[in-house]
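Novice: Please find the structures below.
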Structure P
Amino acid sequence: MRIGIDIRSLSAKKRTGVEEYIYNLLPALFRTGSEDEFVLFYNSYREPLPNDIRNFKEFPNVEIAEFRWPSKLLNMSLWSIHFPYLDNLLGDLDILFFPNITFSSVSKTTPYVVTFHDLSFELSPHFFNFYRRLWHYLVNPRRKAQEAAKIITVSQSTAEDIKNLYGIASKKIYPIYLGLSQLFLEKKNKVNNYPTSNNTFLSLGFSPTAVPLHIQKKKEDMVRNRYQLPEGPIILYFGTIEPRKNIPSLIKAFNLYKKRSNSPINLVIAGARGWSYDEVFLEALKSPFKNNIYFPGEIANSDKPLLYKTASVFVFPSFFEGFGLPPLEALASGVPVICSAGTSLLEVFGDHAILVNPHDIGELAWAIERVVTDEALRESLITEGKKYAQKFSWDKAAAKTLAVLHEAANGS
């Protein structure tokens, strides 16, 4: 089967949720679909093919169709005159896969499958600036959902939203959970990239299932220095800095906890700036503990596991999520998680995190205090969280995704 995949969103060179989904799902998809052919559609006028995408060519069943059209011009053409048909650009396809909603035009002879990551733009439009609301209006997600042969969602929560808001039949929607990057997976034969067949650690008396503490500490210190993070205990948030992530409430809860505990703990708000982020930085500047609040910016992918390990607790108070990959990564890294009791977060993390009302600052401060001070609770969250996180696999997600693509191509 010949499968086309739109990877235009990777030209932005950022690693937010959608990009993480594509970068992790596709290699697993290529391996799982070893009998299929994959044609990747990439377009960027200024940005050449990134190395991470170029590496996809190492798979014998993958080819990349690279175009250099101005993206805004292409999008305008796709929106206004429905030209060109993307499936025609990629040759004779059995199915076309869009890993996220975007501007597109597909001929009637080629069915397509689209992944919806969430419907926050429909249910909570006030979290988006004018440009993002206009973008979604022009893309017309409702029409994309109606015309798609099949729809993939990253949670049951989003599947229910699509069914209820767009009137799509349940039999057309396939919830498929995200996986955990290889960076966070426990390896049976390796210890943080140190082969256990090398008996150096064993001869020194170290367990083959744990990296020596001084080496682990050295790695963590390198990450702290690289991003100018403080010594001592850390409350960590990691994700895009934008309104729906509810970061001002986290800062207020941090203030409340610091005032009543006199704790030396610091707050680290890591991640790229999204849109309408001014309120976050203003709230930090107003804080009486502003010298204890750090913004390290974007984090290199390879540094993420060690960033999580610097934290005493991971807090994710988002108002709206389609899945919530950062909390899963935190669990895999052995960090207790506090997150919102709503949307997909309740579904995915209900029994494995401390859930709070994202609108209640006092409850959020209480949760932080409880996790930081209750050692028995911490140990339980860490042990059970790591075990739970290992159940999420991109290979599983790829197998289910490939099955949906085959069903759609066969008209079943």
Structure Q
Amino acid sequence: MIAVATAPFTFSAVDTLLSRWQWLWQPAPFFDPNPAWTEQQPTLTAALLALPDELYQQLLRDDDLRLQWLKTYLPELQQLDPLANEGVIAAAPTLPLNAAVKARKKGQVSAFVHYAADTVRGQRLIEWCAGQGWLLEGLAQRFPEQQLLGFEWQATLCHQGNQRLQQQGLNANLQCVDVLRDDLTLMPEDSIFALHACGHLHQALLRQVALQQPIELSLSPCCYHLGDSKPLSKKGRQASLDGRLIDRHLAVQDTAVGHGNRQRHAEKNSQWRLGYELLRRHLSGDDQYRSAPSWPGHVLSGSFADFCRHSAQHHSLALIGDIDFADWQRQGEQLHRRVRRLELPRRQFRRLLEWWLVLDLGSYLCEHGYQVSINPFCDSALTPRNLLIRANKY
């Protein structure tokens, strides 16, 4: 009998709710500023577009407040109430990591080590995709007698990390290893740790774990949009919701830890993209959204007109005639205001989408003989990617 991952919510409950409300969260107003639900819900639409800036910012950042506001117009959203409480997370003691590590990263590592490595069963502890080995340093402080290795493919990071670990006299070292290669060997007595492994990397890790069966795994996944869109587990492939249709970018959107400059840069990028898109549609007669690459920072540092010329080259579009770029820029800013407000309802499902993706990973491990638990390991203010998958082989 295949085990079921222990978590605050079941895969079935999350899948059912997301399927039921797919009409509200799947349409992306950035690509379609007039999603079908705006006609079906005219009162909600009018209320969203009339939101003053201050209240909009409050609703943007506060999931609970936003849900209460949305239930005024969609009372059926009370169905989300049982899945709003993930439980209390006790603060972890801070590890004395090297002074070079940033405070937020130190808090993440300390919490991860506290909850992921409260006990270890493996003879060899391995950090997967270690970077400079901050997590490895925390594990070495917690388990000084264990054999500790970090797998990292960038030789420069390995060198820097090993110098730091040696200076502190820690029994750990980084190895320059490509974790995506097929001949990577894990042993049954290994304990694997991965903090914020991105999409294709955490998917590769789970496949290696399923194949080579190390004794335990602790994983906090990240950047789901960088991996394969197909669910890993049988349960995910058989779910009511087609996992390939999940907006993985939405699942990782969060403003809680964004720096002011970074947020302003992102907002300007969105405004200019929308302004250019309106201009492109006007000139080409093509009303379908056409994506463009993420341009280097210097493109946004210039003028809106230059941004449009840069983007038009990508679309092989000739910007001819007397174009009032200032007017198109203003239109983009106005459209951005509309789009951001219409995105508030789908934002309410961001965390449920992440739970769906993480429960798919946990179910995959269960299907390969592991007992699995999934819980937050720190407060979302420290990192919004705070879900920890623990898998043990018995």
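Derivation of every value follows stated rules applied to the coordinates shown; laboratory data play no part. Please read these numbers as outputs of a predicted model, since none were measured by experiment. Cβ atoms are built from the backbone, for glycine too; each structure is taken alone.
Novice: Taking P(r) over Cα pairs in 5 Å bins from 0, in percent, for residues 164-307 alone from the coordinates of each of P, Q, which one would give 2, 8, 14, 14, 13, 13, 11, 10, 7, 6, 2, 1, 0?
Specialist: P
Novice: Name the one structure among P, Q that Cα extents along the principal axes in Å of 70, 46, 38 was derived from.
Specialist: Clearly, the read-out refers to Q.
Novice: Comparing FRET efficiency 1/(1 + (r/R0)^6) of positions 108 and 356 (r between Cβ atoms, R0 = 41 Å, to 0.05) across P, Q, which structure shows the greatest value?
Specialist: Once FRET efficiency 1/(1 + (r/R0)^6) of positions 108 and 356 (r between Cβ atoms, R0 = 41 Å, to 0.05) is worked out for each structure, Q has the highest.
Novice: If FRET efficiency 1/(1 + (r/R0)^6) of positions 92 and 220 (r between Cβ atoms, R0 = 41 Å, to 0.05) is calculated from each of P, Q, which structure is the one that comes out at 1.00?
Specialist: Q
Novice: Just checking, which of P, Q has the largest value of FRET efficiency 1/(1 + (r/R0)^6) of positions 44 and 116 (r between Cβ atoms, R0 = 30 Å, to 0.05)?
Specialist: Ranking P, Q on FRET efficiency 1/(1 + (r/R0)^6) of positions 44 and 116 (r between Cβ atoms, R0 = 30 Å, to 0.05), first place is P.
Novice: Follow-up question, since we're still on this one. Among P, Q, considering only relative contact order in percent (Cα under 8 Å, 6 or more apart), which has the greatest calculated value?
Specialist: Q
Novice: 1.00 is what came out when FRET efficiency 1/(1 + (r/R0)^6) of positions 276 and 364 (r between Cβ atoms, R0 = 41 Å, to 0.05) was calculated for one structure; which of P, Q is it?
Specialist: So the calculation was done on P.
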